[in-house]
Each structure stands twice: as structure tokens, then as C-alpha cells.
Structure 1
Amino acid sequence: MRHLSVHRVRTGVVGALITALFGAAGLSAPAAALSPDDTTAPAGNEAGAQVGTRTGTQTGAQVGEALAPTPPMGFNNWNSTHCRADFNESMIKGIADIFVERGLKEAGYTYVNLDDCWALPQRNAEGRLVPDPVRFPNGIKAVADYVHSKGLKFGIYTSAGTKTCNRAGFPGALGHEYSDAQQFADWGVDYLKYDNCNNQGVDARLRYTTMRDALLATGRPIVFSICEWGQNRPWEWAKGVGQLWRTTGDISDNWGSMVSIMKRNLALAPYAGPGHWNDPDMLEVGNGGMTDTEYRTHFSMWSIMAAPLLIGSDLRKVPESAFEILGNREVIAVDQDPLGRQGAVIGSEGGRWVVAKELADGSRAVALFNESGRPQRIATTAQAVGLPAAAAYKVRDLWRHTSANTAGTIAATVPAHGTVLLRISQDRGWALLPPAVEVGADDSVMAESGRTVKLTATVTDLGRTPALAVSARVTGPQGWTVEAVGRTAAPVLTSGAKLTTEWEVTVPADASAGTHELTVAAAYHSPTGKRLTASVPASVSVVVAPPAGRSYLSDLSWLSAVNGWGPVEKDTSNGESRAGDGRPITIGGQVFAKGLGVHASSTVEYYAGGRCTGVSASAGVDDEKGSRGTVAFEIWADGVKAASTGVLTNAMNAQPVSADVTGAKVVRLVVTDGGDGIDSDHADWADLTISC
């Protein structure tokens, strides 16, 4: 839920202040900082105590593991409806029906959850929450009963403040924790999402621990989702308080938001495990803001991060492809693996991510994620992801649902914004599987329209067994000409052997600027005689020569852009995760009309075509993050670093940086984190120009 109106008290939380604050709000003051509003707390109900009739002698962590041994799976309406009128009883019942009818319940989706706007703006005379009679004419318990009748569980939402996050200001639970928790339990609630708005500056640990104790006091098993957006680093203290905690702000249905949130959550792998999960927010699959390739990445990465899988789309309206993604049981099995490990980053250079997750059976799930806007080869090895040395391994593609053997190399050409998700294991039956064959091509080929360019394509046997009768071909878009230079077939490829073919690709004179996709395909036979095929995308970037003279690079199209948080912005600061949410570029109080707003770690590439001589800019940390942020700027000419600034901080004014790029085909602009992590590293390439 979006945090729209948070009010914080910067001074310490003391009894007199809280008493006055709650009195002004018309609420009962919390004794010992917070206590029940109208229900006596059980004895020994302090933070960290072993409390509640349900827990006996269990610790909070043990209770959490019992409630959520694997990441919760289900549905929440917020991403698709917000507070629109179509969020109502009919929708929630319809989702429960679809869970059963489309096999999602059988696949593991359990919770059907309400978000904000289910209540009236005021409590009743007894101080109880009142369901909106228009949205829920039969009340909340009737909806919960319907969900339960389907063999599913029911969840609800409120905030750890005086009001919820919606601008209409529905009642929050601060000061009403015990009565609200009991009301939820009486309705049959199985899951509580507890937001962070209008929190009156009360300490987060205190607010969330109080609700934990209130939920325990009901005696009903209720999963507790801590939604405080990672502001107070809940991964460091919330184990034993809740079963999951948000690690970031709200997700949006766009590539930049999803990837930015993913990056922040990936860094928190050590904190996740059975009963205590990092929550990078709900799934956007099916809402329409991303491509199916991007949604498969979204689902793959949430699964390898052992994230809760809460569907955020209205399943009554999504395309069939959304069900295919959300219902992929092999991917779900990675998320729900009982060992409960979150995947760890093995490498991320150049937007080529390798993330590996240990699974309970000793195998490894491996995500090869391509952050960039063009196909890239991404590779690792079985030993690099933690498997012991062996003669060969079984590799299972969890999206293609195919198996092969590999001698140890794990590699694929991954589409732009795509992810190849694999499961690698030691398997005595590997010799009965066909060899893993990697099909690939040059990562980056550029051509001006009307020109011919060479593309090198390869077919490589990664397996321990041979690939037989191998042939290759490349096809381009309509109107393009593709001709082979050299052999396109081989009678046999032994383990590690490669068939390499050069292809001449002629770009039509009227081809538009941008990335155009080709297909590289191979056919081969396994030793058992089975005929197999494989194909991958390749790309040619049709480029336009930069204009003569001096130009602002923000007025030109880049070849590629990778950013640490949200998208790269033109002529504004980086802002946050959404496109177009930046502010005027401002460094040390000086405002610049032109430039790029980025976030470390960032790489932006431009085509220079050997026609340009120099790049210059005023570089610095944008003022939008106050005193935080340290970055370093680099300018590269092809593969050579041509200039760098050293580490810059927010306390510094804009620093000049320029580089000689004479003869370079590609200019690459890099911002690194300054050596202390990427928090608040909003960087500006102000007045960024190229001379050609």
C-alpha cells in the first residue's frame, strides 16, 4: 500500500508526549508506550515474550516458522484495483473461485487478501471497525466464510497508525490493537497486512510488536505481514515479530520499479528463512505494464529470492499468459523449497546477473537474468553455484520444461530483460539425457541503415555426451538479407566443441533506428537418435550517426542503459522507481536544464561511430537525497577508460569531467557507488555534451 501521508515525531517517544498526542487524537493513551485500548493485555505480554495461548512455550521465531514455513502465496487486490469501486465482495469471491477452477489452489496459492478501503471512515460507537456496506453488503465474516469454504485462507489490511494509507483516511489500529485483532479473529482472518502510515512517530518496533502480541492473544493462527517499507531495517529485528516484512517501498507495474526493488531485496539474502521472509512487495504479473518476458523475469526472480508470491492482478481479466506464468509449478517449487534459502548473487557485471539458491535436495536453482536491453550471453559453472565436482550434471530448464546433461558449464543467451531459470543437480542418470547445447551470437552488433555487418553465431556442446548432425541458421526481420560465410553444419560436436559461422547481415535502407531481433537456431541429434532444436534471439542495433557539432546527449538515443534504481532519466534527476518521477537536476544548489539523472551502479552507452572527439559534463550527487550519497563517474571510449572523477559526495559542488573519445565507436558513461554501497546514490551527468 502506498505510503501517502506519514507523520513522524523526531524526538524520543516518552510517556508524557505519547499521552498528549493520543489525547489530541481522541484515542486512549498507550500505557507502557502502547497497551490495549479496551482489552487487558495478557500478563508477560512484553516485546519478545513467549505469549498467547496459542504459543505455549514457543518463541516468536518458532511460531513464525509454524505459520509460514515457506513464503506465503495468494492474492491481494491493491495493485489492480486500489480503492476503485470494483474492489468488493464479488471480486474477492470471484478470485477464490478462480483459485480453485484454474488450479492455482493446487499449485500452492492459499491466501485471498483484502487491502485498504474495505472499511467505513469512522469506527462505530463501540470503537469497532465497520465494513463498507456498499463494497461488502454481507460483512467481512461472510466473505471469509466463503473463502474458507473453498479450502483457502482469508487476509485483511490495516495500518500501524491512526489512519490507513488511503487519502480518504480509514481507521488505523494504533491504540486499538487488541480490539482490532480480536475483531479480525472473530471474522476468521488468517493473514494481516499491517501498513505504516500516520504512525505519529511511535517507534516501529513498539507498534509492530504490540500488534504481534494482540494477534497472539486472540489464540487464532494469523500470519503477520509487517509493511513498514524497510524504513527501520526490519530484517534486523522483525524475526519473531512477523512472518514477513516489506524491504522496500511499493512496486509499480513497470520494468524500472520491479528491477530496482529486486536489487534491494537481493542484498538481504542472509535474513530470510522459514518463518521470516523478505518481502519485495506483490506480483504485477498480468496487469499489463510489462511484457511477458519481463513478467517471467519478475516471477523467476521473486521465486529464487524466496519472496512471498501474492498475485496483484485481477484474475478475472488477465490474459492466458498470466496463468501460464503464475501457474508454473516448477518455478513455484523453487520459491516454496522447504530449506528456505534466499538466492545469493554470484555475479552481476554488465547487467548479466547470476543468482543461485541452494535447495533442500542438494540441487541449485540458478537464474541467468539479463538486465540490459539486448540479448546477452550469461555463464557460470556448477561449482561456482555451490555444487561439488562431478563428471556431469543434470540441467533442467524450468520455463521450457526440458532436461539435458552438462559437463559443468551453465550458459545461455538470454533475451533482453529476460531470465533463464535452471535447476542443476547431480543425477546418476545424466548419460540418458541429451547434451546441453548452447546457441549464441555476438552480444552487440551495430549497423547504420543500408549497411552490411557481420554477425558471428555459435553452437556449442556443453554436455558430456556428443551432439550429432548439427546444423545452424540465422533469420532476420522481413526485408533483411542474411547469408552464411563458411560452414553451417558439423557431423558431430564432442563435449566442449563449437560450430562457428559468420553471417553477413544487410540492413535495409529504410530500417528504423533501434534494436532489431534476429533468430539463431540449431538442430542436432542426441546419442540416442532423438532430434532436438534450440534457438535464441540475437540483435542488431540500427544506429544513427551523431550530428556534427556539439550536442546534448540527453537529446540523442542511447544504445543501452542499466540503472541501480528506477530508469535513467533525461533532463531530470533520477527520482524514484517510476519513469518520469525526477526533479530538476540540482547539484550544490545549482540547477541544470540538461543532462542525465542516474543511480549507481549505472551504465549508459551511446553510438559515436568513430566520428566524435570529446565528451564533457558537470558531475555530482543530486541534492534530492540531502546529505547522503557517494558516487564516482567514469567515461569510457570503447574498452578504454578515458576519464574519471574519483569519489564525489553531496557536500561537493558539480565537478567538471571531460574525455577525449576520438575514434571510438561507443561511448560508455559509468557511475559507481563510491565504495560504500548504493544507498541514496543519485548521480547527475549535468550539461552532458558530445562533440562530433
Structure 2
Amino acid sequence: MRHLPTRTTRRRVVGALATALLCTTGLTAPEALAAPAPTEAPASPALAYGLALTPPMGFNNWNSTHCRAEFNETMVKGIADLFVQKGLKDAGYQYVNLDDCWALPSRNGDGKLVPDPVRFPNGIKAVADYVHAKGLKLGIYTSAGTKTCDSVGFPGALGHEYSDAQQFADWGVDYLKYDNCNNQGVDAKLRYTTMRDALKATGRPIVYSLCEWGQNKPWEWASDVGHLWRTTGDISDNWGSMLSILKQNLPLAPHAGPGHWNDPDMLEVGNGGMTDTEYRSHFSMWSVMAAPLLIGSDLRKASPATFDILDNKEVIAVDQDPLGKQGTVLSSEGGRWVVAKEMKDGSRTVALFNETGSAQHIATTTAAVGLPAAHGYTLRDLWQHRSYNTAGAVSATVPAHGTVLLRVSADRHWAKNPPAVEVGLDGSLLMEAGKPVSLTSAVTDLGRTPARRVSVALSGPTGWKVAAASPTTAGTVRTGHSLRTKWRVTPPEGTAAGSYDLTLRAAYRSPSGIRADSVLPLTVSVVVAPPSGVSYLGDLPWLSTTNGFGPVERNTSNGESAAGDGHPITLGGVVYAKGLGAHAPSAIEYYTGKRCRTVTADVGVDDEKGAKGTVAFEIWADGTKVASTGVLTNAMPAQPVSADVTGAQVVRLVVTDGGDGVDSDHADWADARLTC
């Protein structure tokens, strides 16, 4: 279910006692005073053991359908069919979960929940029976409040815990997602513990998912309450949202383990808001974090690429490793992340994750990830499905927003594999049409054995000039050494601004003659230098953006979740015609081509958020921070910020949260100007 606290018009209502807030739930103030308390529990038994010993895997409809009419019995049965037909059941996916809107808006005369007869004409039990017949399990949704989270406000379970739990058990439900809306200010621990006891009292084994959005730090108290707990607000189908949630969940590794998991929300893989590279990163990082893997896309419409990601059994094995360790962060400097996960067989899974918008060299060692000293190691690439040997280096040049996922082990049979080779490219991938750019490739042997008969090739789009200016072959490249080749790349005159693909490919042989290759896909940006004089940044093309919620907006506030739905930028009652509307965490990059001198703006939290929101603004020039504001609140007037960016090729405008999360962090770069 969606928790979107960052928008004034969103439907979540949390902890409501004030009359004005109660009106949004359809309750009157007297009804609020009579809001039901959690049903009295006869005892407080611990949750049933033996469930969710590895992170739950399955499907939830919300990310793809929300409350639309297409969410119905036919869809749910179709998903169950596809689990079997596409091999997802064999890969470990087992829960087919219903989210909000499955019920009628009112209980019946006996106080029971009533399935919507249009959506589920045969009732929930019939759906559960169908799913069970496929060897799968059914999940359901409700809220730990008087109503659920959809704007219609379907019946919640507060005050009805034991009755609702028994109804779910009678229907054959195997999984309960318990949300946090309209909770009437009742203590979270009490509400969630009451439902735990109600589920226990049914005698049916039901996986219990706490969805209170991390507001009360459930990782500190819920290990004997639920099997998993949300650690963040809701995910959205964009890079900025996924990245923000990832960063919130990574530090919580000590709290995860068999039967109790950190839940950074459902998967967005296949919903269309990210690239396949970004979706592979999403899936890789959720697996390294031992997160529940709940598919959020409508599999009836999914592409082959989506199924390839969701059905990668080597990556799934990382998530489902019975040791139950969540990966820990070893380094994250400059957006170059190394996250390592201990596996039951003694190996380590290592994620080399690149959050930046350009290819990055990311490296660690077998010692740093916790492996014992050995003469050689086997390194398994879980997306390429290939094995290599390494002398101890664990390294790759990772494409923008990409993840190289490796399983590394001390293995006495390492020599049967070809040496691991890293392919990298030095030099700027920002190019102006008709102007040559010099680049240098490096093919580096990371293995214990030498690479033989090494060759390298660089290719670009049709019509581009790509020429080597030094040798492209070597008879042998020894451990730790590189074949370095200089290249000259020229986009044709008239090439339109935008992104273009280059491919760097190395081919080689192991000493025993095994052929191997290594491919690095690269994205080149053809850019146009900004005009001379003063320009408003809201009117200039940017190189890239990331945003905590929805897209960055030009000349309006961040607004809602779609492009173009912002409002006039307003700070301290002053309306600005020009600027940029963002939401923390955010980054906006501009090509300045070493031609510009200053960036200026008035910055702050947009008035549309009332008294909410805390952010900090930063300006970066070629990787160096050249200006910052410190933390600003909505109560503060617009603050001027300026920076000297002389000689910079790229200027980056960054917004971070104020240290208290990203709720309501609408950040305006009002009157943002660039002088060149």
C-alpha cells in the first residue's frame, strides 16, 4: 500500500486525533473519541516459529494496479498461473498477495469484512483455493486503524483484530500485510502486537508483515511481533526513490535474520519508470540486503527482460541464503558502493553498485570482504553467469546506475577458470558534435594467471569516428598489469544532443586456451555549451536528474508525482516565475563546458508544505563542493546561495534532507541562474 507523506493531497492519514484531520477519514469528532481500542488479548504468545526463515518471495498488485478495476479475481488467478508457467514458482516465488481495495467499504451486520462482489465474485476463499491448488500461497491486506489507506477508506482492523484474523484464517490466507493508516493515535506497538496475538490465536501459520513505514523504528522492537517490517515510506518507480530507500535500509543490517527481515518495500522491476540497468541494480541490492522479493509489476504485461531479471536464480539464491545475513556497507565514497554479504557456504556476495550518472571504477579485495587468505579465488559474475579466477582483487568498471554482483570464494579449483579482467575507460564522456575527444582504455588482469592474446575494440554509433592511436593487442598481460590504448572519438557535425552508446570489448585467452571476453557498455552524452551571458537554469537542458519523489520540475515546485503537475514556486510568500522544483534527495547536473563563472539562486522549502520540510542545498563543480546552505526549514525565508564555478565542466545542484527523513522536503531553486 502506498505511503506518500511528501504530498499535501495524498491519502495517508496517520495518528489522527485533531478534528480537521479526522474529517479527511470520514469520521466525526465524537466518533474519534469512541474509536475502538485494540481487542483485548487473552495472552501475548510469541509469533509462530518456522515461518519466513528466508525473506518472503511473491507478488503484490499495488505498484502496478493501485485500486483500479483491473485488480480483481481474474488478475490474481492469472498471476498464479504465470508463477507456474514462467518458472517463478520453481525460482522460489510463492505468495500471491492482495493489497487494498479488495473489500466493500462497510462491514456486514455481523461486523464481518465483505469481499467486493464485483472484483471477487466468488469470494476470497475461492481465490485462496485456486492459488493453493497451484502449490502457492495467498496474502491479504488490512490496516491497523479504523480504515485502510485508500481514499475510499475500506474497513480497518482496529478493534476487530481477533474477528478479522479468524476470518482471514477461515479463508485460507497465508500472509497478512498490516498497514498503518487511520490509527487514531493508538500506540503502534500495542496495535501490531494485538494483531500478532490474534493471528496466533487462529492456529493457522500466517506470515505477518508490519507496514508502519519505519516511523517507530520497528527493527528495534518487532522481531517477536512480525516476520518483516517496513523500514521506509513507499517506493516509487524511479531511480531517486529507489536510491533513497536503499540508503535508508542499508544501515539496518544488524536487525535482519531468519524469521525477522527489514523490508524496504516491494519491487518496481518492470513497471517502466527505470531502465533495465537500473532494475538490475534494484533487484541486486534488494537481494544483497536479504529483503523480501515481492514483484510489483503486472506479469501479464511483463517483457522478456523483466522475466530475465526476476527469474535470475543465482541472484535469488543470494537473497534466499539460509544464513540470513543482510549485506553490510564496506565503502560508499563518491557514490561508489561496496556491499558484502556473508553466505552460509563461507563465500561472500559482493555488490559493486554505482549510484552516479557515469561509469565508475569500484574495487575491494577478498580480505576486505572477509575471506580467508588463499592462493587464488573463484569469482562468479551472477548476471553474466560466468566464473573467473582472481588473485584477490574484486574490481570492475561499473556502468552508470549499474551493479556488478559477484560471488567470491576461496576455492582450490580456481585455476580451471580464466583470469578476471577489468575493462575501463578514462576520459570525459561528454562530447560536443564535431569535436574530437581523447579517451584511454585499460584492460587489466585481476587474475592469478596471465591473460594471453589480449585484444580490445571500441565501437560507437554509425557515422561516428572511432580510431585507435596506440596498440590494441598484447601477447600477454600479467597479473596486475594492463593493456592501455588511446582512442580518438568524434561525433559527427550536427549530432543532436542526447545519449549515445559506446561499447568497449576485450577478448583474451587463459593459459590453458579458454576463450573469454569482457564487455563494458558506456553512455556518451552529446552536449551543447550554454550560451554566453545570464541564463535561467529552468530554461536550460540538464545532463541528468535524480529526485526523491517524482521528477524535477522546470519553473514550478515539485508538485505531485508526475511531470508538469507542480505549482508556482513560492518561498516566504514570494512567487518566482523561474527556477527548479525538487524533492530531497535530489541532484541536477548541467554541462557548463568550462565556459561559466557563477551559479546563483534563492533557495528554501516551498510554502506548499506548510510548516513541514527540512533540507540543505549544495552546489558542486566537477566533484568539489563550492557552496552550501546548511539545514533550512519551511519557517525560514528564502536564502541566497551563489558559487564560483569557473573552469568547471559540470555543475551539480544537490538537495539533501535535514537529517529527519524526507517527509515534505519540497526544495526550490528559485531564480536559479548561470552566468557564462
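Derivation of every value follows stated rules applied to the coordinates shown; laboratory data play no part. As the structure is a computational prediction, the values presented were derived from the model and not from experiment. Cβ atoms are built from the backbone, for glycine too; each structure is taken alone.
Looking at distance in nm of label points 7 Å out along Cα→Cβ at positions 76 and 276, point out which structure of 1, 2 has the largest value. It would help to have the intermediate numbers written out before the result.
On the way: 1: 2.1; 2: 3.3.
Largest one: structure 2.
Suppose you compute mean projected area of the Cα convex hull in nm² for every structure in 1, 2: which one lands on 32.4?
Working through the options, I get structure 1.
Computing distance in nm of label points 7 Å out along Cα→Cβ at positions 268 and 308 gives 1.1 for which of 1, 2?
The read-out comes from structure 1.
For structures 1, 2, calculate distance in nm of label points 7 Å out along Cα→Cβ at positions 172 and 452 and state which one comes out highest.
Top value of distance in nm of label points 7 Å out along Cα→Cβ at positions 172 and 452 goes to structure 1.
Assign the value 26.5, calculated as mean count of other Cβ atoms within 10 Å over residues 140-147, to the correct structure from 1, 2. Write out the running numbers ahead of the final one.
On the way: 1: 20.6; 2: 26.5.
It traces back to 2.
Between structures 1, 2, where is distance in nm of label points 7 Å out along Cα→Cβ at positions 412 and 460 highest?
Numbers: 1: 1.6; 2: 5.2.
Structure 2 comes out on top.
If you rank structures 1, 2 by mean count of other Cβ atoms within 10 Å over residues 284-291, which sits at the top with the largest value?
Between 1, 2, the highest calculated value is found for 2.
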